[in-house]
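Structures for review follow.
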Structure 1
Amino acid sequence: MLGAVGAGIAETRVRELFEAAGVRIGGTSRCDLQIHDHRFYRRVFMDGNLGLGEAYMDGLWDSPALDEMIERLLRAGTYDRARARPREVALLLCARLLNFQKLTRAFEVGRRHYDIGNDLFEAMLDSRMIYSCAYWRNADDLEDAQLAKLDLVCRKIGLKPGAAILDLGCGWGGFARYAAETYGAEVTGLTISREQAESAARRCRGLPVEIRLADYRTARGRYDAVVSLGMLEHVGPKNYRTYMEVIRRCLKPGGVVLIQTICGNDSMRYVDPWIHRYIFPNGVIPSLAQLGRAMEGLFVSEDVHNFGPYYDRTLLAWYDNLRDEWPRLDARYDARFRRMWNYYLLSCAASFRARCHQLLQLVMTPVGAPQPDCRHQ
């Protein structure tokens, strides 16, 4: 516990950090924050961004525009200067020594995140239950933007009737159903979430779609294309090469790969402490450099398409949906969970707006294969 002197130092330091980013504690603008409990300063001083998120969950502070406030902190580099150094060092050492995403731990994120409850995700997502960035180029609402994304993916891989597709991280079956219904594809989808697997099987009933509760490393068969939308963030740095090797093993000669993933500007080995503890256990955002090394000698990069700003808009659409639908969820999810989920969506929106994270679609073909037609955007 910090004594009176230590508490004063903590408050002074935290105020300096926030004011340097243009955020006033007790100020009146949308980006300022109001403190409800002075324990806020100790939490942030001791635990950095983990403490900031936990203090918000516990109701110690609020901001009229949380996403805009966090965007300012990110642009000013406040998170880097406020890091809890011992915790960061411990995470880095553990990440170097351990494989947080090994096969025996693969289903943890399914149990702790994707199996929270389909009612929550049904309230938040579009009707197809697509839990990845939408494509807003010519769309005005989430439904159309997700449909545009699915069609963009199908056009990028040159999808034709009867094509065999492997969908790694198939979620609730949105892409598998669309590809089968619209393009006549035969799709095999893998997910590590029991709730997703059961729901996807129901949604795709009567279509040439097979859904398996399985880790990507167990994938078998040969396919005309492999698609992975928003799943690579769970693979981890020690497994990027294995992930690419599995895809190559499952791809027919002349096949095409499309990976959609969040990417960071820097290569990281460890998880964000708040996201790890409360949202995506063991999740790590890859960098383009890490993916380039992982695919070396296996694939040729045909196209790299960054539409990261669309994730800001997607996350805000999810936030708006949940806000409107929350009265029917209130009996099952308590106030602390709601604040946690709001912090997750709005802080992630801020990270894309501040350009700390990107959203990439990568199209790849095996080394030596002919170049496909990439006229799609």
Structure 2
Amino acid sequence: MSEHILAAEAKPWRDEMAKPFVRIRGISKFFGDLAAVDDVSLDIYRGELFCLLGGSGCGKSTLLRILAGFETPSAGSIEIDGQDMTGVGANLRPTNMMFQSYALFPHMSVEKNIAYGLLREGVSKSEAMSRTADMLSLVKLDGFARRKPHQLSGGQKQRVALARSLIKQPKLLLLDEPLGALDKKLREETQFELIRIQEDLGVTFIVVTHDQEEAMTLSTRIGVMDAGRIVQVGEPRQIYETPNSKFVADFIGSVNIFDGEVDVAAPDMMRVNTAEGAILCEPLAGLKARQKLHIAVRPERIQLSRAPLELANSMPGMVEEVAYLGNLSIYRVRLEGGQCLKVSAANGLHEENPITWDEPVFVGWSSTASLVLIA
């Protein structure tokens, strides 16, 4: 997870007096009876790299298109840098949008693709070429000015599209699945390039993605969307460590979910009955006996052993699957009650006699690793 300059030093979203750069209030968008975006309100601050994260059809791209002015909201309002965007066309907004397809002109060279928007606006050729050269340097494509798009790799095309989006110096850059067309390794490399460029320019980025790892890597904050609504907003660590619902816990990263009900709620400890037995966790204010809830436990918070574990929670099981990933291994352990847990464990150097398939084992975790989820 990256630490951004803005996140490390400013974090204006923690300051009640800070003025949002983008103010979204009560935005809805209906297509017939379908609410693609449903009463969304959100503040985004200057210099953020904010990610809208969600599955297909959750409304994230529609919300981005409303911000860009390509869609008219059915209700609500948007302000960008203090200006009400109601009735302001896409061409007059202080925004630019980068699409997943990149939409480069195949017959134009790289420099002409980048300079196209400036030349259309009447900027002199000499100034347009000078600014294009600066953009090529920023995205590390010096020497590629005369090439055509078909002569570029996927990552290079992505950087040309980014340069073209930034050359008009928008106050707000909107990116719709900008890395979706790249393979996994190139996507991971390009994520850090995108962060570098955003920090160098200080432009506010809003990125739409369905990739949880990408959102965790890129963003200062994440807005998780489901069924047209923002269900949680927070810094990547907050979203991962303290999800506010079963949906968010399950959507962000890998997690084990136990369904249960409160047995005992004491000031210092709470016991929850599940199909796998009692689970001890930290108390949560306002819960009462027999209240239904969920317990979430991340795979990396679970210990695996051949012997019983002296932890708040310890359960016997059987290893059904093992996936070796180099630095760690992923175990699927079937508990006696029938639930299958995912456990991740770091691999030791030249480890002798590692736990393997069809072994009886014990899984265990502390009470603080049990996340209590009401919704």
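Of note:
- Computed 53 for percent of Cα pairs over 29 Å apart - originating structure among 1, 2: 2
- Which of 1, 2 yields 19.9 [mean count of other Cβ atoms within 10 Å over residues 169-176, calculated]: 2
- Which entry (1, 2) yields the derived value -7000 for helix-only ellipticity at 222 nm (-39500 (n - 2.57) for each DSSP H run of 4 or more, over all residues; to 500): 2
- Comparing mean count of other Cβ atoms within 10 Å over residues 129-136 across structures 1, 2, the highest value is found for 1.
Each value in this text was obtained by applying a stated rule to the coordinates, not by laboratory testing. Model, not experiment: these values are computed from the prediction. Cβ atoms are built from the backbone, for glycine too; each structure is taken alone.
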